[in-house]
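There are structures below to look over.
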Structure 1
Amino acid sequence: MSHLSLRPLLAEDAAGIAEAFAGVGWPSTVEQYLAYVDDQRLGIRECWVALLGDEFAGHVTLQRNPLYYGISGRGIPEIQDLKVLPQYRRQGVGSALLDRVEQSASAWSRVVAIGVGLHPGYNAAQRLYGLRGYVPDGLGVTHGDRYVQEGDIVPFDDELVLHFLKILD
């Protein structure tokens, strides 16, 4: 196995990351990653990329002031956009990214949040978060950042999300 390393996201990473994710059917744009770099510069988001050898394997971000209603304004950072390319899964990349982002969050909060989609494409992430001690925040499921109410009919897509919290050591 190649050496795994993590480093902050750089502007020059944007095109390669967008291309890598587009290659596996996950739409993203160069502009999204350049916005992440700007957010880092402003101190509102931290972003890390994972490399196996010289190959991009995945990334994660930590939003310091998330808009999610359940934690907004409470000083709880949110892990966002954790993605590992399929060919690099089950090699410790996701766990290493989570270790890094949790370590950073613990420097200024006792709690960190994360949301995960409910459709089968997120099954591995759901399991990983549970094994790492994340528990549902108890506020329900959102779709498009709006809480789903009993009886609502919503699409079973990437926007259907359950939110979790973890108390950090």
Structure 2
Amino acid sequence: MANLFWSNIKADPKRQYRFTLNIGNVPVWTVKTATKPKASINVIEQQFINHTFKYPGRLTWDPITVTLVDPVDPDLARTFMNALLKSGYQYPTNPNVRGSISKYKSVLEGLGSITLRMIDADGNPVEEWFLKNPWIADVDFGGTLGYDQDGMSELSLTIQYDWAEIGTSGPPA
């Protein structure tokens, strides 16, 4: 057994628990889980007599989901509510209010930049994802509360984006 598969020290696999997620000014230690970007390619079918031929269509990026612990300071519920307000949402307390959410405001003033980094044992990035034009598609401010629960209060976000770019520390296989 001279040359085992994982015996090369540089071939250390990426680990699911070694990551950081930067969402604007949100502290990285509040992030509990995050999904990585996912690309889907549409299938276009062309039928000819008794045959069906398939062709690749457009590529679309699926949203990511993030679960965060909601500390008292900073108050992430208020942080993400403020992001929605900066995106253009307005409380319906004034009947003359006519504004609404826009992509421009959501991207530039709502969340800010988002970077997902997988890191090695020394904290160095081994894979980086940069989400382009991210905005909040869904926010759950904490789900169900209960007197029989002793867990931490959590928030969950669904983040939509136009595309993602990847950066890694090494060459592709």
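Every read-out reported here was derived from the displayed coordinates using simple, explicitly stated rules and does not represent laboratory data. Computed from a predicted model, the values in this text were never measured in an experiment. Cβ atoms are built from the backbone, for glycine too; each structure is taken alone.
Tell me which of 1, 2 gives 0.30 when you compute FRET efficiency 1/(1 + (r/R0)^6) of positions 121 and 161 (r between Cβ atoms, R0 = 25 Å, to 0.05).
On the way: 1: 1.00; 2: 0.30.
Source structure for this number: 2.
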Original post:
Where does the value -8000 come from, among 1, 2, when helix-only ellipticity at 222 nm (-39500 (n - 2.57) for each DSSP H run of 4 or more, over all residues; to 500) is the thing being computed?
Top reply: 1
**OP:** Tell me which of 1, 2 gives 35 when you compute percent of Cα pairs over 24 Å apart.
**Re:** 1
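Work out which structure the value 1.03 belongs to, where Rg/Rh (Cα atoms, Kirkwood Rh), for residues 89-128 alone was derived from one of 1, 2.
Numbers: 1: 1.03; 2: 1.37.
The read-out was computed on structure 1.
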**OP:** Can you spot which of 1, 2 the value 13.6 was calculated from, given it is mean count of other Cβ atoms within 10 Å over residues 33-40?
**Re:** 2
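Can you say which of 1, 2 returns 24 when relative contact order in percent (Cα under 8 Å, 6 or more apart) is computed?
On the way: 1: 17; 2: 24.
Computed on structure 2.
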